1. When you work out FRET efficiency 1/(1 + (r/R0)^6) of positions 68 and 156 (r between Cβ atoms, R0 = 35 Å, to 0.05) for each of the structures P, Q, which one comes out largest?
2. Quick check: 2, 8, 12, 14, 17, 18, 12, 6, 4, 3, 2, 1, 0 is what I get for P(r) over Cα pairs in 5 Å bins from 0, in percent, for residues 12-131 alone, calculated from one of P, Q. Which structure matches?
3. Could you figure out which one of P, Q the value 1.05 for Cα Rg over 2.2 N^0.38 Å was computed from?
4. Starting from the value -2500: which structure in P, Q was helix-only ellipticity at 222 nm (-39500 (n - 2.57) for each DSSP H run of 4 or more, over all residues; to 500) calculated from?
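Bear in mind that the values in this text are calculations on the coordinates, not laboratory data. If you're wondering where the values come from, they're calculated on a predicted model, not measured in any experiment. Cβ atoms are built from the backbone, for glycine too; each structure is taken alone.
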Structure P
Amino acid sequence: MKETEWIDISQPLSNNIGHWPGDTPFQYETAFTKKETGSVNIGKIVTSLHTGTHVDAPFHFDDDGERIIDLDINIFIGRARIIDVSAFKEINVATLSQFDLSGVTRLLLKTAVPNQPHTFPEQIIHLDAQIAPYLQASGVKLIGVDVPSIDPLNSKEMPAHHAFHHHRIHILENIMIDTVEPGDYDLIALPLPLIEGDGSPVRAVLRRCSEKGR
C-alpha cells in the first residue's frame with residue numbers, strides 16, 4: 001500500500017506575497033551569483049516574521065512573553081483535526097460546541113475567507129476570546145487558522161491572542177486548507193529556532209491519518 005502523502009498547507013514565499021499593511025514585505029535576492037563566487041549562488045531574504053504561514057510567540061503581543069526559541073516544539077508536531085466553520089458568521093463557543101473535539105490537541109479552522117497568498121485580505125472572520133478557556137478544557141494546545149490573525153485586523157487590544165496565551169494555547173496563522181477535507185491529520189509546523197523571535201515562518205504540512213492519536 002502506498003504511504004499517505006504529505007500535503008503542503010504553507011503559503012509559498014515570494015516577492016509578491018501579501019503582507020500586513022506597513023509591515024516589512026518579503027524580499028528574496030541572489031546576493032552572490034555563482035559567476036561571482038566561482039562556486040555557488042547565495043540567496044538572501046528580508047521579511048517580517050508574520051508574513052505567510054507563521055507561528056506567533058507570546059512576545060509578539062506581550063513584552064514579557066516567551067520568544068520562539070522558548071516554545072516546546074512538540075506542540076507543533078502531532079495529531080490535528082480540521083473542522084469547517086465556513087458556514088458560520090461568528091466563531092465562538094456556540095459555534096465550536098457543534099463539533100466533536102474529543103481527544104483534539106491541535107485544532108485547525110477552515111473559514112469562509114479564501115486563502116490567496118498574493119492578496120492580503122481586507123476583512124477576516126476572527127475568534128471570540130471566550131473560545132480559549134473552552135478549548136483549554138477540551139485539551140487543545142494549538143489553534144490554527146487560514147487567515148493572518150485570530151483577532152480583527154485592526155485590533156490593538158488583541159483579546160484573542162492574550163486569552164489563548166493565558167490558557168496556554170499556541171497560535172498558527174495563514175495555513176492554506178481551502179482544498180483539504182475536514183478530518184484528522186498528522187501535522188508538522190515547526191518554527192525556526194529564533195532566539196529573539198516574536199514569531200517565525202513555518203513549513204506546515206499534513207498527512208491524513210485513520211488511527212486515533214494525540
Structure Q
Amino acid sequence: MQKVYIYKKFERFWHWSQAALIFFLALTGFEIHDSIHLFGFEKAVAFHRSASYLLLGLIAFSIFWHFTTGEWKQYIPTFSKLQAQIHYYAIGMFKGDPHPTIKTVNKKLNPLQAVVYLGFKLVMAPMVIFSGLLYMYYKSFDANDKVVELAIPLEWIAVIHTLGAFLLISFIVVHVYMTTTGHSLTANIKAMITGWEELDENEEKESEDLNTKNTES
C-alpha cells in the first residue's frame with residue numbers, strides 16, 4: 001500500500017465540523033420534539049438555533065472555498081461507470097471484486113457518490129435550511145411593530161423541516177456505513193482525518209496517470 005494525499009486541510013475541517021453540527025442539530029431537534037430529554041426544552045431550542053447559525057456560516061465558507069479552488073467540479077455527476085459502481089456496492093464488494101473506479105485528487109468521488117452528494121447539496125440541505133429559517137422567522141415585525149405572519153401554514157413548514165431532517169439523518173447513516181467499504185473498516189475514516197488515502201500499487205499508478213491526464217487537459 002502507498003499513501004496519496006487526497007483531502008486538503010480545510011476540506012477535512014469542513015467535513016468534520018459539518019458532521020458534528022448536524023449530529024448536534026439532530027440531538028437538540030429530537031429534544032424539541034420531546035423524543036429525548038437532555039438539556040431541557042428552552043436550552044435545546046437555544047442550542048439548536050445557535051448551531052444552525054454556525055452551520056450556515058460553515059456552509060458559506062465551504063461554498064466560497066469550493067468555487068475559488070475549483071473543488072465544486074468534484075460534484076459534477078456522470079453516468080460513466082455508474083451502473084458498475086451500483087453493482088459493486090450491491091454485489092461486487094461482497095465477492096471481493098476490484099473497485100470499478102480509482103480515487104484521485106481531481107476525482108475524489110465515484111459516480112454514485114457524486115450523484116448522491118449533489119442531491120445532498122441541492123435538495124436535502126436547502127430543504128432543511130430554508131424551512132428552518134422560515135420556522136424561526138415565521139413571525140416578523142413591520143415598521144410599526146405589527147406582527148406579520150407568512151402565508152404558509154406553520155404546520156407545513158414544521159413537517160417539511162422534520163422530513164428534511166430525517167432525510168439528512170438517513171444520508172448520514174448510509175454515509176457512515178459506506179466509510180467501512182474501503183481497504184479496511186477504518187481506512188476511509190483515517191483518510192479523512194489525515195488527508196492521506198491508501199492505494200495499492202496498481203491503484204496508485206492509475207491514479208497518477210489520471211491526475212497527469214487531467215492536468216494536461
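1. That would be structure P.
2. P
3. Structure P accounts for this read-out.
4. That value comes from structure P.
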